[in-house]
Structure formats: structure tokens, C-alpha cells
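Each in C-alpha cells, the structures are laid out below.
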Structure P
Amino acid sequence: MKQLSLLGFLLVIFSAWTSGLAQAEVKPLKLTQQDCIKCHFKVVKTMAGQESAHKTELSCMDCHEGHPPQGKAVIPKCSQCHDPGENKHFASKNCTACHNPHAPLVTAFGKMGDVKPICITCHFDIEKQMKQLPSAHSEQDCSKCHHAHGLGKGKSDTCLDCHEKHSPNLTLKDCLACHQPHQPTRYIWDHPIKNVSCGACHDDIVKDFSQHGAMHAEKLTCIKCHEAHPPREKNVIPSCSKCHNPEKKRHYAMKACTRCHNPHMPKRIDFSHLKSVRTTCLSCHAGVGKTMKKHPSAHARVECNKCHPIHGQHLSCLKCHKGHSKQMKYGDCLKCHIPHYPMPPVFAKSVPSKLCGSCHSKEYQGQVTDKSKHAKLQCIYCHSRKHKVIVKCSTCHGQPHDAPLHRHFPDCHKCHRNPHHLAGGK
């Protein structure tokens, strides 16, 4: 009886519990992030494949607050997090045309058409650059070069995909040294550029510079002088005074330097096309100017470039003057005449008597037939230093006779007559 009563009691309790359970509300368990993958595998895989803020800072339920059948499928607006008032880009319409919400950083522009209005909402600095210096690039849509968002490999074309190289050896790195993609005609050098790169377009100039650039080539590169490039206007061709201080040297104060100097070949100077160069020449060659002023001649009235058409070179005297004899050469002229001080003749240390004889034939013929020691001397031994100088006999001979004879015949020529052909000489 006791066992039956205990069993009956348990049945009553169980019946009461099940009756209450049937009447209670059934509550579903709360979903977690891990539950989404059971149905939305591809979406979750897409989300996991990209390290964006949508993955690292949000869960599925942060955006999708409801789900059928208990609620509506909630797809929030982008503006819920991306406030249009904070960023111009967030005010753009049709966000999903560029951004997949589950992988927002992956953007392909291939089928989107004109994307520039959207791009410049973020990249307004690039828009400003293209407006400052318009080019063919600024007229194109961004998607012509940028096929996907970002700077990764393959996401944009390189210069060489559209443009031919200036020379076969140029690389993309060389292109970017001179050209910025959004301002390709800017030409302000942000990085060192080798002369050989400039030579891709300016081959002749770079060759001249490397071969004849003198100190310019030894100490400078192209971009040291040319800090910019047309169509820019400033710092394209520097003033010579930038390096050659007019206060340090009179020559540097001369105007119109390029009349004489080609900056790429500064010492290969051609004066032949100029009318007047004297003032400029004398700013360096002051000593020559003083000599010509002290000893005026027809040469002093002639422009320097008449004899010096090329700097460092000179014409032969025989280009303008006839020689004293047909056998004369330019070197013979210089034994008697100094070009900047041609008259009177000033003799070199050694002048063959035959040269003197080309003007003084009578004296020369007398000397070469003379039997005395005079015949063995050069004319300039007696006619020293300058033309028409005549030394006294006593300079060499003293008083070879008795004093009374010298007193009675003070003029040696009375007896010996012509010094070029001595009478009674030995």
C-alpha cells in the first residue's frame, strides 16, 4: 500500500509539472556569430578573407539585427555608421556599386563606368593637382588607369602600358623620377636623376655636356641647374650668377653670358658671329688691355674676335699680313712681333739672321760675305731687345787701339766703315 501511494504521489507531481510546461512560452536560444556560417557560408567566407574594419570591429548581428521568421531581414544603411556629415565620400550614392559590405576594401571598377566623381570625394588632393596642372591624364576617368582600388600590383596600369619609352633602357622607376602620374608635365625633380636619363630625350646635349662640359660636367648634374622643365616657367634655366658671383670676379658681372658661353660646353667659345667682344674679353684678360693701351697699334683698334674667332685659338699673322719673304711661317713672325704689341718689333732670344735679311737684304748680304767674326753672330747680338737698337762698338770691343788713336778717330766707322762688312776685319 505504501509503495502504491508513493507511486501515485510521483505521478501526481509529474502530471502537474508537464501540465505547467505545456502552458509555459517556448523561448529560442540566442544566435551567435558561429551560427551564421551554417547557412551563409559564402558570405562568411568572403568576410573572413579580408582584414577590414567590418571583420575586425563588427559581428554579423551588429549590422543584421533581425532574421526571419521571428523578425525581418534587416540590412542597414551604410550611413548608419558612415556619417555623410563627416566625410564627403560617405555622401556618395549607391555605395554597393563599388563596395561589397562583406569585403568593403575589394573594389573593381571594370563595369562601373565613370568613377571619377566618386574617387575625388576621397582623393580631393589628386583632383586639386590635376586642376593645377592639366594634362591628358586629367581628362581621363580614373578607371582608365586604376582597375581596382589600392596600389597593389596589377591594380593600375604602369606608364609603359600606354606610353613608349624615351629610350630602350628606361624602366618604370626612371619614368617616375621625372613624371608624376597625376601631373605628368610637372617636371620637378623629387629624386636624383642621372644625366643618362635626360639623354633619352636630350641626347646631343648630354653628349656635348659629358665631353666638353669642363667644370660644369665635373661638379654638376643636369638637374642641379635645371630644377624644372617646360611647360613650367620657373627654375628651368638658372641665372649664371647663381654659381658665378659677380662680386667675386669682374667677368661674372658681364651681361648676356650665353652670347659667348654655351652652358653645356662653357669653354668652347665661338666669337665669330659677334660684332663686339672687347669689353667682355678684357674683363678677364686685363693684362692684354693694358699692353695695347701702352703700345697703341692698328691691332689695338681691331675687335678681339677678328684674330680670336674661337676662344683659346688665334689666326696666323699670315692670314692678314704678307710675310717679309715667301719662306716665312707663322712662328717666324712671333720671333720679332708680339701680336698685342706688334710695333716696334721685340726680338726673341734667338732670331736667325736670314729673317732680318728678308727686310734688310743689303745688310744681310754684306754680313754673309764678311770674313770677320761678325759674320758668325746673329743680327740681334748687336741689335738687342728692340728693333733699331744699335749697340756701340765699345760694348764688345772696348778700346782695342792706343788711346791717342781713339782720341784722333773717335768714330770707328771712319776706318772700319760698314759693321756688316768690315774693312780690314779678321
Structure Q
Amino acid sequence: MEYKPRIIDDQLDLKLESFGATLIVGPKGCGKTTSAKQKAKSYIEFQDEDVRENLLSVAADSPSKLLLGEKPRLFDEWQDAPKLWGAIRKSVDDLGENGLYILTGSSSKDIAKPHTGTSRISQLKMYPMSLYESGESNGTVSLLDLFNEGETFDGCQSSLSLDGLIFALCRGGWPRSLMNKTERSQLEVAKDIYRQTYSVDINNIDGKNRNARLTEAILQSYSRNICTTAKTKTIYDDVNANFDVSRTTLDDYIEALEKLYIIDDIDAWCPAIRSKSSIRSSKKRNFVDPSIAVAALGLSPTYFDTDFKTLGFLFESLCIRDLKIYSSKFDGKISYYHDRYGLEADCVLHLNDGRFALIEFKLGSSQIDEGANHLNEIESLIKQHNEKETQCPIRLPNLKIIISGVKYGYKREDGVFVIPIGCLKD
């Protein structure tokens, strides 16, 4: 199958140009190995059962032997041979060159390392495919261009229908699914990743024997609370309706799912525009891909014909995924704003040069006015703060955006951009 270019490709080029080795991390099935192989000139796959035992034996006794080969040399799922880390670090020091090695890993296992790898082994996080990478967004609106040349925006048109958007959300951005020919086989990939997570991967992450049914219950509770600021106690009470577990146990399971890059919560933005106690600072619950939640809840695309409320939360999750992918190209940071007075922005996107955008996610056109009012109120609040606190002003937003599931994109008279998710790219 022909390789579909990924946004991470350019980032990997930069990492190889800048460091001796690059570690690509992310959930299983997101395409780490495939993308890494586009850059590597030789590779070793520890998951190849035909040679696995021999490779692990060499890695345990003489790991430097495995470094011999044309560079960049790729080591897929390197955690299976932890001594490689030290050997690669030493090789980078000895050779004094960049772009020597690529490592991939689907979990952040707690592996004892004699050295951190700082300035030798740089880390790069990969997500499943965005709608632009999978071909469902036409990419007529560049996120970075909106920051740089927003005044020239004259509208856009999405070709992604609501049914198409719902299917893409349920299928997820897993590259394997795009290789399948039927819709039902495409939907099966996310279901399998979900099942593997609670039945196999949750134990392999650190060798602890965890309860598959309890893991499934936690994932289901997370799914019911996706893109909300549900407290850990809410998850705990939900799970304990069927299981008698301690908070310590729950925390351990959630941490393991984070190490598998399945749980991907969103931090709060807490600017000093109101009293500290009025700003919600808890994390917003989320997965690395909305299809995990769809699989956990046992839903199908047709279910959303009658449940637009759940669809709205999952649409937000999909938009967050895509924004994290698009903004990763320029070191963007994603957060959200919500205070106890009900004022909110579903997303705050900060660039590394200080510029930021206030963003709301609204699936349908009937919600756009409400979203725009939220964004304008926050901007007004910042202006009021700056009038009083002239010594410590807060930067005004450079963009106010509503990302939607509608067909047409435009700029409102109040300066808010309405951008269909089916038009967006990096």
C-alpha cells in the first residue's frame, strides 16, 4: 500500500538533523514504524518472532552489535531490549554525528536507564491520523496561515458530510483501518485496539497483573465523561458501582493507560483574569482518539442519528486530536478555559512565540452564536483586566475560532472565524 504522508514526517526530519537519535512514542497502531521506515536505511524489529529470541539474546549480551548497519538505523519497540538505550547513547557520543538512530515505542515503560539521553536522544510524540492525513479534510485552511494571514481569509467550503464526519469519528485515525475495503472492517480496527488495551497491553506495560474487566470499566467511565472536567472521584464512584477498588488502585490503572498513550487528558489554562478560586483547574478527560470512546461504549455510526449530545462531546475529542497534530508542527500547546461563572473556551491553542487562539467546537450552525459569544466575552474580560492591571497585562487572543461540522467557513463581523473541520490542516 502506498505510504500516506504524515505531518510528523517533517518533524522527524528536523529531529534527525538536530540529534544523534530520535525516539518516536505514541499508541499502538498509530503508524510509528511505518513513518520511521520512510527515513531509516536499516532496521531491526523485535516483534519479528522468527528472529526475536536471537535479537534479544544479542541485545542482552552485546547490544552494540545491533548498532551495526546503515544509518539511520531503526529499532522498533526498543523497550524489549532496554540495554540498547545505553549503547545508543554511547554510540552517539563516540561518533559525534546526528541522524544515527530511530527508536519507536508504544508505551512509556519504567525502564531503568543509567543515563537519560538528554541532548542525545530526543523524543517525538505521534498521534493517529488527522482528517487531513486520512484525506477527509480538503486542507483548504491552514491553521498557521490563519495566525499569520487571517485578514486575507475569504471563506472555504468543506466536502465532508455529517455522515462522513460521524463515520470518520467512529473509525478513528488508525492507518490500518484505511487499508480495509469495507466500512465494517474499517470500524473493527478501533474495536480491536480497545480490546487489546484492556485485555493485554494493560498488563504488559509494567508486568503487573491487572483485571481486564476493571480496566474496561474505567475506559467506559472515561468514555461517558469524555471532554468534561469530571473529577477522579466521579470516575471512582462510577467504577465502584460494580467493583470494590481503592483510589490507589484506580490511580494505578489510569496511570498505566496514560503510559500506553490511550488516555490523553487536557490541562486547564489559568490566566489571572479572575480570582484564582473561580478558575477550574482540573483536567478535561480525553482519549488519544475518539474511536476508543466509541468502541468502549459499544456504539456505531447509526447510533448518532438520535443522540447529538454524545456526538457533540466526541466531535470535540476529534477536533482536539486534530489540533494537537496540526499544531505539533510549530510546538503548539493545547488547553481549555472554564470558570465557575459558566464562561468557557473549549480549547486554547498557544504557539511557541506567545500568540494564542481561543477556540470553541460546535457541531451544528445553531450553536455558532453561543460559541462566538463565549469567545468574545473572554476577550472582553482580558481587556477589562488589562485596564486595571497595567503592570501585568495579559496578551489578547490573536484568533477567535469556532471549529464546526458545517459546510461553509467564513469570518463573522465580530472577528470570529467559523472553520469546518473538513477544511482544516496544519
Structure R
Amino acid sequence: MSSVMTGAPRALENLPPAEVAQQCNVAYRKITVRLIPFLVLLFVLAWIDRVNVGFAKLQMLQDLQFSEAVYGLGAGIFFLGYFLFEVPSNLLLEKIGARKTLARITILWGLASMAMIFVKTPMQFYSLRFLLGIFEAGFFPGVVLYLTYWFPAARRARINGLFMTSFAIAGVIGGPLAGLIMTTMGGVEGLANWQWLFVLEGIPSVLAGIAVLTYLPERPASARWLTAEEQQLVTQAVEAEARDPAKHSALRDAFANARVWICAAIYFCVVSGNATIAFWSPSIIKELGVQGNLRIGLISAIPFIAGTIAMVLNGIHSDRSGERRMHCAMATLLAAVGLTLTGLWLHSALLALAALTVASVGILAAFPVFWSLPSAFLAGTAAAGGIALINSVGNLAGFVAPYVIGWFKTNTGQLSSGLYFVAFLEACATVLILAGVRRSR
């Protein structure tokens, strides 16, 4: 009986190479169309719930009598919870599966975001932001790990780029949406506009978390929308890479590997820029003289639109050329230049917005290429622990950058000094990439 009639895959080694390549392309297109939009949606919701405090700040600080330093600490303390629970979450994902782990994360962060409506004191603000970090911990590195179950290294920068457009899409959607809610919902049912912001943007996360349980397959072998041959092709490609003797697979290998710690240091510097544009763009734009929450939200989308395009194009070009190091280094250098010019040009709305857009292009373009670096030498449990370690250490910058900028703003009345500090970190990322990452194709 033929393999077509039985549903069993044909022996792949007996197929012509051209047919195998064609089947691979068809399989990866199916996987991309099926998984990436859903994962992007989840991260857009996570990112909006993480950074909507930047828009809530425009009214929340006045209502609660919080200082800029209180806001900076509260915005950043999220990443301390994130740091502490990220590695355990990723190791749990490898043990119990992506579906249960990502559903748990998504539901809990939605509930924590909604609970922000009860904040009255700085300590309550710090506590809920810390809990939000704990609950979201493991989502981003979990998705990065999950994608390694489906895509081989040669396709990863492009796929990472497509998934990480969620950073930029969240900025494009989140700004205008937050501005609209803040403009129209103040006083409804006795709640302030910033309270409605947390409620209305937290509910979709809870619903999406429930949807994860029915929609997301664990691995290619359980994806019913792939044929048996496609399942075999994808599984063999990923397993062959995992068996590569040049890759580290034990958890202790990840923690003892100097390249993992270099990647963590690089990522710390890159994330400092991302946290800056996420948490401080509304304030920077307001500093330029723009009035009205909706206008601020719409204008804040401009840098993220440019960053989305740069992110996808840089990932595609890096995959085509096989080059990672310079694609990442040039992006972080551009980010450093853009942030420096933003600080210098705060007196001019047009120039400062142009510089902030340049900074966003550099910051966002670095992400998809960067995440191709650790997966090139890690596999198995080492990949789960190593990716989470890099992300958790790197995301401490999400605590440092907002706090330092808030401190400078409170003590000097200026945003420029904080922007120069973050620009310096982006320049450090460039140096670390050029000095610490091996040339390879």
C-alpha cells in the first residue's frame, strides 16, 4: 500500500533534493503562518501591559502625587521580578511544555495589569509592578526557545525578526490606543482614565491565555496541520542541529560558558535602549511641547513604525548573507547615535523626533539578529537555561535605564543626561559585539 494511502511519510533519503527543499519551504511557510501571528499577538498584549504605565504616568503621577523618581523605580522594578523567575520558568517550559507555560504566564500578567487600578501608594505601585514582572517572566525567552523546536538556525534571524515585530507593533498600536482611552474614559463609572487603561488592556491578555491551551501545538510531531512528511522533515532538521557536538546541551554548560555571559552583557546594553523608548517616549514627546494624550500617542507610534521595518529587513538580510556580527553591531551603533542626538536636540521638536526615530531603528533592528547568536552554540537544556539567563540578566537594564532617567529628570529637570547614559550603553554593546562575538557564516 502506498505511503499516500496510509498517511505514512515516504523515506526522505529516497526523494530528489529539489523535492525535499520544496517540501521544506512549504512546511516552514505553514508553520510561519500558523504560529507567528498568534505569538506576535501574545507578545503585543504582553508589551502593552508592560509599558502602558508610561501613558498612565501622564495623569497617574498627578492623581497619586508620585514623583518622577517613584515612577522610574516602579517602571523598572518590573524587571527585578522578571530576572528572578525567568530561568525557572524556561526550565519548566522544557519540562511541562510550551502550551501550559505560556497560558499560565499570559493569564496571570493580564490579571496583574488589571489590579493596577487599586494602586494608591508608592509601595502598592512597586509591589504590583514587581508581581507583573514575576508573572510575565519566561514569556519572551520561552517563545525564543519554542521557536528553536520548529526552525533550524539558518532560518532563525528572519523568524525572530517576524516575531519581534511585536515590539514595534505594540508601539504602533499601544500609543494611539492608550491615548484614546486616556482621552475618552476619564470619570466613567468613577474611575480615572489611567485606571480604565489598565482594565481595558488587561482583559484581552486573560482571554488570549485561555486560547493558548487550545491553539498552540507543542512540537512539529503534534501539529495536525502538517503532513506526516512535513513533520518528519522539520523534526529531523531540528534534531540534527541539537546533536551537533559543537553545541552545548547541559544546563551547567550554559552557566559556565563565557560566550553566554558576553551575550548577556550585550543584551543588557541593547535592552536599555528598548526600555527607554518604551517607558519614556510619551514623556520625551510631551517635553517637545506636544499637547493632548491622543496626539502624544499617535506621534509616539512613528519611531516604532520605522523600527518595525528595520527589524524585519535586518533579519532577512542577515539570514541571506549568513552574517550576524556586523548586522547587530551596526544597529547598536545607530541606536547610540540616535539617542545622543535626541538629547542634544530636545530644543527642536522636529529634530528630536527624527533622532528618536533613528534610535528606535537601531534598537529594534538589533534584536532579531542578536537572538541568532546564542542559539548558534546552545541546544537542549543549555538552550533553555542559557536563553533565559541572557534575557533575565539583559532585562535588568529595563530596571536600570528607567530609574536612572527618572533620577536625572527629578534632580536636574532634564531628560538629556539620562538619554546620554543610555546612548553610552548602546555604544558599549557595539564594542562588546565587535570584541566578543566570533566572525562566522
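Computed from the coordinates by the stated procedures, all read-outs in this text should not be read as laboratory data. Nothing here was measured: the structure is a model prediction, and the numbers come from that model. Cβ atoms are built from the backbone, for glycine too; each structure is taken alone.
Matching task: 15, 23, 19, 15, 11, 8, 5, 2, 1, 0 is the computed value of P(r) over Cα pairs in 20 Å bins from 0, in percent. Pick the structure from P, Q, R. It traces back to P.
So if we calculate distance in nm of label points 7 Å out along Cα→Cβ at positions 57 and 289 for every structure here (P, Q, R), which label has the highest result? Comparing P, Q, R, the top value of distance in nm of label points 7 Å out along Cα→Cβ at positions 57 and 289 belongs to P. Ranked by distance in nm of label points 7 Å out along Cα→Cβ at positions 105 and 385, structures P, Q, R are topped by P, which has the highest value.
P, Q, R: which one has relative contact order in percent (Cα under 8 Å, 6 or more apart), as calculated, at 26? It traces back to R. Hey, helix-only ellipticity at 222 nm (-39500 (n - 2.57) for each DSSP H run of 4 or more, over all residues; to 500) derived from one of P, Q, R reads -27000; which structure? That value comes from structure R. A value of 1.0 was computed for distance in nm of label points 7 Å out along Cα→Cβ at positions 265 and 313; which of P, Q, R is the source structure? This figure was derived from P.
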